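Laboratory data are not the source of any read-out in this text; all were calculated from the coordinates shown. This structure is a prediction, so every number in the text was calculated from the model and none was measured. Cβ atoms are built from the backbone, for glycine too; each structure is taken alone.
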Structure I
Amino acid sequence: MKIKRRLLFLLIIFGIMLIFTGFVYDVLFAGIPYQDPTPAMQASYDLHSQIASIIRWVGLGISIIGGLALIIRRVGLSKFTEATGTALKLFSIGWVLLLFYFFSDGSPSIWEYLIYDGGLKLMALTSFIYLLLHLKTEGVSLQSLFNLIRRPVVSIVLVASLCGYLINLYPGVPFEFRFKLSQPALEKFVRQPVLDTDNATVHWAGLFPLREVDVAGNSIRMIVAECQLFDDCGFVYSPDGEPPRVGEDSYQEMPFTEDWYTWHRSW
């Protein structure tokens with residue numbers, strides 16, 4: 001018994017070492033992406049990056065297998081299967097809500113991609129583990145699969161996956177929903193705006209934090225969040241038509257309301 005437990009600990013440690021090896025390999029052989037690479041340089045970088053990624057994913061998989069086996073030995077297979085199903089349900093619901101929230105600010109950033117792509121992969125991995133645990137508990141048979149399909153966790157995961165896909169496909173819907181709820185407060189704010197151009201104070205209008213507020217002509221411009229790494233995004237109230245452009249600013253009229261524009265401020 002102790003020998004098996006030690007072997008599982010060694011498996012986890014070996015997986016962690018592989019993950020670390022993948023990062024070291026990435027730094028030594030791939031390194032920082034080239035600014036203006038030749039086709040040969042880019043091909044070499046892509047190859048080594050893929051190798052490093054494979055090493056990391058293999059290490060992660062080995063660590064997960066060792067960790068799961070260790071937990072199952074301690075708490076029992078049936079209890080662990082039930083706990084995994086509960087965690088999967090909670091994660092699926094939380095993932096959709098978090099995705100909806102980040103898409104609802106109208107500011108595309110790397111966070112949306114990380115939450116969507118990373119969350120979807122994690123949910124798929126957890127679902128696969130749950131499937132294996134279920135088949136291990138009840139055996140491999142058609143009846144076992146029918147029992148699995150009837151469980152609420154399967155419906156929740158499928159609905160969450162569909163909702164996440166639709167949110168990613170139509171990112172304007174969460175933003176419109178949040179903006180409509182906040183529009184009365186926003187229109188009240190623009191009648192007596194509190195100007196703040198140094199990002200020192202966050203003013204809330206409805207469900208939006210207004211990090212910067214300034215005036216350009218007759219337009220009230222409001223920064224809500226950072227977007228695309230180094231830029232800022234927000235919206236503009238401009239009853240006289242498209243707001244005046246400053247620097248590399250770009251505007252797009254909101255299709256679901258009048259006198260309001262989305263604002264992308266580039267540096």
Structure II
Amino acid sequence: MGAGRNDENDGQVTMAPRIKHIDGILRDWPFELGNLSARIVKATGNREVLQMRIDLGLMQMEMTGRPDGERPGGAETYLDYLLSEALSGGSDMVLTDEQCAEADREFAQFYHRRICWLTLKNYRRAAEDAEHTLNFMDFCHDHSPDEQWSVSREQYRPFVLFHLTQASALAKLEEEDAEAAVQEINEGLQRFRDLFAVYEAEEQYDDDELVARLIEMREDLRNEFDVGRTLEEQLSDAVAAEEYELAALLRDKLSRRTDQQARPRLRKRQES
């Protein structure tokens with residue numbers, strides 16, 4: 001009998017104890033105060049997951065669907081689940097305390113993943129997660145149990161809208177060109193105007209910090225890439241000046257450009 005060996009274990013394979021700590025990961029990936037660190041790594045099942053380093057450890061998220069990988073009620077996200085509940089229960093559905101808490105969980109999860117995508121410069125996915133959050137905010141506003149709960153969530157809408165506009169513009173810059181990015185910012189700024197109008201605060205639009213940052217981003221794009229007035233801006237100018245023949249020509253140009261941009265996307269969907 002060999003030293004340190006028990007007869008009762010003869011012929012059996014001794015399994016190494018399962019490691020339950022993440023000391024090695026934390027040592028090799030130190031936390032940096034003031035800097036958001038994110039990365040994509042391989043996980044079980046050969047799938048890729050998103051990780052964010054936080055002060056006392058790390059946060060791991062799925063890259064598609066709901067960040068925690070759960071399927072609430074069999075749906076892809078909790079918003080999808082609630083939409084199905086509202087469809088079957090009627091438009092007068094009011095969120096329960098438990099549903100409000102679950103909604104807040106999903107808001108937090110999509111926020112964390114969104115800022116990781118922005119850090120990793122995956123702007124299209126950041127925009128998709130921001131759009132999901134805004135859609136969920138709309139649903140919560142329509143089915144809120146009380147005004148105070150609505151206001152406490154709505155206060156974050158401008159910040160999410162800023163992320164959506166910023167990410168969408170940078171995605172357009174990668175996928176198309178600087179003019180498309182400028183137009184994306186213009187559309188985001190219009191959404192800001194509409195938001196201020198809803199709350200009867202139009203006079204605050206020009207002084208809003210997020211609006212100012214988007215305008216600065218737009219003008220930086222114009223200067224760096226030598227972008228003049230976009231077709232949409234030229235059309236708006238023509239209508240304002242009552243130059244209707246020019247406006248008609250610009251509408252035709254916009255229509256042709258839209259058709260040209262749609263064809264590659266359609267072919268890509270057909271190929272996939």
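Taking relative contact order in percent (Cα under 8 Å, 6 or more apart) as the quantity of interest, name the structure among I, II where it is greatest. Each step should come with its number before you reach the end.
Numbers: I: 14; II: 9.
Biggest value here belongs to I.
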### Per FRET efficiency 1/(1 + (r/R0)^6) of positions 149 and 221 (r between Cβ atoms, R0 = 35 Å, to 0.05), the highest-valued of structures I, II
II
## Note on the structure
Value 2.0 of distance in nm of label points 7 Å out along Cα→Cβ at positions 133 and 173 was derived from the coordinates of, among I, II, structure II
### Query
Given structures I, II, which gives the highest value for mean projected area of the Cα convex hull in nm²?
II
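With mean count of other Cβ atoms within 10 Å over residues 21-28 as the yardstick, tell me which of I, II scores highest.
Top value of mean count of other Cβ atoms within 10 Å over residues 21-28 goes to structure I.
Taking 2.5 as the value of distance in nm of label points 7 Å out along Cα→Cβ at positions 117 and 189 derived from one of the structures shown (I, II), identify that structure. List each step's numbers first, then the result.
Values: I: 3.1; II: 2.5.
Value 2.5 for distance in nm of label points 7 Å out along Cα→Cβ at positions 117 and 189 corresponds to II out of I, II.
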